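Undergrad: Each structure below is given as structure tokens.
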Structure 1
Amino acid sequence: MTEQTIESVSHENRIFPPPPEFAARARIGSREEYERLYRESIENPEAFWLARAAELTWAKPPTRAIHWNPPEARFFEDGELNVSVNCLDRHVEAGLGDRVAILWEGEPGEVRRVTYRELLEEVSRLANLLRSLGAKPGDRVGIYMGMVPEVAVAMLACARLGLVHTVIFGGFAADAIRDRLNDAGARFVITQDGAHRRGKILPLKPQVDQALTAVPSVEKVIVLERTRQPIDWVEGRDLAWHEHVGAQSSDAAPAIVSAEHPLFILYTSGTTGKPKGVLHTSAGYLLGTSLTARYVFDLRDDDIYWCTADVGWITGHSYIVYGPLSNAATVLMYEGAPNQPDEGRFWDIVQRHRVTILYTAPTAIRQFIRWGDEHPKKRDLSSLRLLGSVGEPINPEAWVWYHEVIGGGRCPIVDTWWQTETGAIMMSPLPGAIATKPGSCCVPFFGVVPKIVDERGHEVPAGSGGFLVIEQPWPSMLRTVYGDEKRFRESYFGAYPGRYFTGDGARRDEDGYFWVMGRVDDVVNVSGHRLGTAEIESSLVAHPDVAEAAVVGRPDELKGQALVAFVTLKEHAEPSPELAAKLSEHVANDIGRFARPEEIRFAPVLPKTRSGKIMRRILKSLADNRVPEGDVTTLEDPSVLNALLGK
């Protein structure tokens, strides 16, 4: 039997060393320092993690770090703490109460600056309201809100009382809300009347009302007034935030919980059938996000740090709320769309607030490329010192554009690989220590032991593609799938017992750098070649006329699968049969004729969720000339589907 791997077909030889002036001031400023700490973290993880845990504020410090009986992991289990204390109280007590914690801009243009003291006071008021309603540690709270400071208040108030929050992305419709609240058995819901998005008001409370007709466990709904449009009101159930939270004391005693106390459940995007609730616990998750935020983003006291994700996804949890706030950072939060009122909004925000760190998604970067260089070039982006990428592999040409046009050629890029399930960044360059290669997430973070294996679990040679697994436990790893331990074990540890299977294909080059090739689900079999679609997409985007591309396979009697590429062009290019032929030939010349797309379909935009993920399920149906079925409520723009269907 031939051991199956994934063919790696990309080639990238450009290397960008850390700028000397950046490295001179960085928290970790050399490859040697990184290597020393990394070796310590994998050779003596017990001592390493106990030493790092001492940086947190504990009510009862732990005496041991790791319990590992695969797949059961526990970290610092004899320790006790409160997560909100680590994000708020300790900074106020250290004299940082007047530092801005959240710098917020609404889509209509309002700006709010919430200090650490003010954030602690509002968190305490909401915690006191929840406590007065009978909330007790372990109760579940659904949070369905837009990108406003109060969404962070809601999360931290839950953490303050030992409540388990489940943030539901504000783009989900009533049925998806219902399923998640029922799966979690939520007692309380925190929402708002509506949210601003693309110049319109999205109704949030009405979706909650519809969902709650079939969620018997919910007792109370706390409603923030944001847009002031008329909403229905259920007497005895619904409570107005400004009236009830504002009446509470600004001093709330934190609940001291065990290190392994559940912190939140987050339902993974794109699930079908029963939602899959990833459960993260308190101390390990907090430590993982705190350390990665500090070292990957090289956080400093004077930074204005902007992660453009939505709090409804894991990136928002880890790198808007828990990671940065545990480091006393100033976090910029923006409510709306990147093209409201025009395609320069993000760069206006960077210029206006003097943003120093920008962390965004490759899909957003490719959209910026499509909108044209003139928008960022009209703004002063000189405040930026570090750029980051998250969500999927970034193709080299988009990386280079990001580096040159947005970063002015002076800003290191941290291309981060991680997942909802990992909780925190797993692989990334440290910007002052590691030379970067466009498209590579480079090296593992401390304590992370990645391996590339074939289907039997044997490690493959350098340069070969295979399946990405993680060999040792790490503090921020998921502990289970909520209410479904069997699914947890089968999904993540069934394929390679004792090792966490990421579901991604990857390769490791001769320099030890890792290249993630996309989800194994997106691997296509073409004439005996197992190809990761990310590399073919990267080849297409390298063509000067292409802004974005998504490649899927459709059944083919001769080849097994034929490649169909959905391509969005830059503003200057026009769709034509001639251009389609040129693009196919470009891939053939770049990678090989076996990777040549059978068909190029031009699309004005690709179907994406608001988190920026391409909905490949829709494209696979279209490639096979079928009408897409299933839930499409998370589409950023539902009209995209009609455009793709030719309606």
Structure 2
Amino acid sequence: MRVRRVVVLTTAVLTFIPFWQAAAVVLCDFGSSAFYAGGIAYQAFGPAFPWYVLAVMLFAGAMLGVYLESSLMFVRGGVYRVVKEGMGDTMAKVSVSSLMFDYCLTGPISGVSAGYYLSGLVNSFFEYMQWNIEVLSSMFAMCFALLVTAFFWRQNVRGVEESSETSVKIVAFNTIVAVALLAWAGYSLYGRQWEWPSLALSFNDESLGWAKHIDWLKPVGLIGIIMAFGHSVLALSGLETMAQVYREMEAPKIMNLKKAALSIFLYALVFTGVLTFVSALLIPQGDLFAYKDNLLSGLAMSLDGPHWARLLMQAAVVVAGTAILAGAVNTSLVGANGVLNRVAEDGILSDWFRGLHPRFGTTHRIVHMVAMVQAVIILLCRGDVYLLGEAYAFGVLWSFVLMTVSLVLLRFKETEDREWLFPFNIRWKKFQVPAGIAAIFLLLLIVAVMNLFTKKVSTVSGIIFTIVFFIIFQLSEKLNAKKAAQIEEEGHQEKINARRAYELPDALRDLEKPNRVLVAVRNPNNLVHLHQVLEKVNDDDTDVIVIHSRVARGYQLAGETAELGPEENHLFTKIILEAEEMGKTVVPLFVISNDPFYAIAQFALAARVGQVVLGISGTADPVAQMERLVMAWGAIKGSHEVETPPQARVIWEDKELVFELV
């Protein structure tokens, strides 16, 4: 047999998702803040909280626009890549350190909030049954958060990551509950006398922090507005997920990213902004403090109607909230693991961190580290959502600050035309001066600096955490200096998992689409033919099989192991990046054979492909390539009956040679 070994590169078999599934993945993190942001803002500055949560949700539209531009610049975008390109390695490490603070707090605040909603439901049930029992909410919330963290820690070690289909189901259920809440709330408001929430700000000593000792930082006028906005901005957490999920969006990627951003904005505006506002209208002022940790449960119990019906509505809210908040716990582990792996790929973290689990093949050490930090945070906060929320805004804000300033700098560093720009630009010479992004940056910077004075816990814990992670990155990079220099020279190399197959049918067992195209690749600098195929292929009904053959002969062939070498790893990295950029699925195969044309013919016959596509060779002209493929096809086909003979194509630049294999 001409093919000695077959390796299916399972990591690279990308599955691309439609924009609404991508939006659901983001909303499982971003939308979860609806369950705690209002209560934290209320505790910080009083009854004006719904105005500021609504304002933050409107501001989310601007931040989604910022992420839109950054993602279109880099398929693998996000804070780390943007800051690295705009401000260099050092500031990129600072940005990741602050982002890790965000991820390490996302799990605890989501888990603890879910615990409060559950304990509130249990206590409401006990009250309805007139049982003289009460669950201690803070202890219950802390224990529940630890259990959820432990569960998703185990899941992530085993390699069970987020599913976009699961996210869609969670968001769909939350949508049903939100619509029911809003409809019932509208009916309740119609039959009541109500007033708009007060605009007056009422800060306490804790929410003023060090600012209470600084005379010129009195919480009045514009300064008070900035302070209140800073206490509400934690509701923006989760937007980084959009940059991470962009690589998985199907074609056309740009249009789908825009649709996803708009969907996320509108959904969050209603789900977080409007529901929080309606809660302030319906929950009596005297009961707001009692519901500070489960505000939407308070909304359910403040509706008009019989007690049992309101209790059922509360139960629906709690189920929906627990699902989306638990999803956010998982997202925090998946996101932190993904970000640290991205940093490790650049050689900043040593290979020890990326060591694969011997059984599950996951980067378990990173998962262990993040889960351990989250568990410690849950124990230290003792179930205090407000304390977690105050600390939470640090990572959110400073990662946004560094990202926006980096985008401003990149407008002057990379002046080529872009497919989309954040609005409000001034044309000056060859530059598009980003007045809009600069304004966003200044606002974020002012709010972030104000938070340094008003949030003691956030400032102290955030700075310490960022410094610790930054030191870890620095020391690890020095210990890994040789590897980092090699990566800098060779560029990003994908970490690829593989599945070995000893029979061709086994290698092709996952192909389910009716049409198939086989693309042979060899040179990482010559993927013009692959680009053209991906550009025109219909991803819904066609599998694109990308095959690379390593030539081996004689005893070398007999003893050859099917392991990717550095050159093959570089080649398949380029293939994966090409597929990600085009938003099309590929099935990469690596084979060992004594004749690559016979290997191509074997796969073409076994997979019943409709097309075989070759790139131009550096050693043979297209006609000679076609002749070798025709001869190999004739020898392999033999007496086999082929219903529809495949079409052979050699593609280079703007030219093409086509022949039908009969």
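The numbers here are math on the coordinates, done by the rules we state, and not lab data. Since we're looking at a predicted model, the values are computed, not measured. Cβ atoms are built from the backbone, for glycine too; each structure is taken alone.
Undergrad: When relative contact order in percent (Cα under 8 Å, 6 or more apart) is calculated, the result is 25; to which of the structures 1, 2 does this value belong?
TA: 2
Undergrad: Quick check on the output: 0.05 is FRET efficiency 1/(1 + (r/R0)^6) of positions 221 and 405 (r between Cβ atoms, R0 = 25 Å, to 0.05), derived from one of 1, 2. Which one produced it?
TA: Checking each candidate, the match is 1.
Undergrad: From 1, 2, which structure was FRET efficiency 1/(1 + (r/R0)^6) of positions 325 and 461 (r between Cβ atoms, R0 = 25 Å, to 0.05) = 0.70 calculated on?
TA: Label of the source structure: 2.
Undergrad: Percent of Cα pairs over 48 Å apart computed as 23: which structure among 1, 2?
TA: Answer by label: 2.
Undergrad: Which of 1, 2 yields 5.4 for distance in nm of label points 7 Å out along Cα→Cβ at positions 93 and 133, as computed?
TA: Working through the options, I get structure 2.
Undergrad: To which of 1, 2 does the computed value -20000 (helix-only ellipticity at 222 nm (-39500 (n - 2.57) for each DSSP H run of 4 or more, over all residues; to 500)) belong?
TA: For helix-only ellipticity at 222 nm (-39500 (n - 2.57) for each DSSP H run of 4 or more, over all residues; to 500), the value -20000 is produced by structure 2.
Undergrad: Also, I was wondering about something else. Identify the structure, out of 1, 2, from whose coordinates distance in nm of label points 7 Å out along Cα→Cβ at positions 509 and 589 was calculated to give 1.5.
TA: Derived from the structure labelled 2.
Undergrad: Consider the structures 1, 2: one of them gives 13.9 for mean count of other Cβ atoms within 10 Å over residues 373-380 as calculated from the coordinates. Say which.
TA: Here the read-out was taken from 1.
Undergrad: So, one more: If we compute FRET efficiency 1/(1 + (r/R0)^6) of positions 309 and 413 (r between Cβ atoms, R0 = 35 Å, to 0.05) for structures 1, 2, which one ends up with the highest value?
TA: Answer by largest value of FRET efficiency 1/(1 + (r/R0)^6) of positions 309 and 413 (r between Cβ atoms, R0 = 35 Å, to 0.05): 1.
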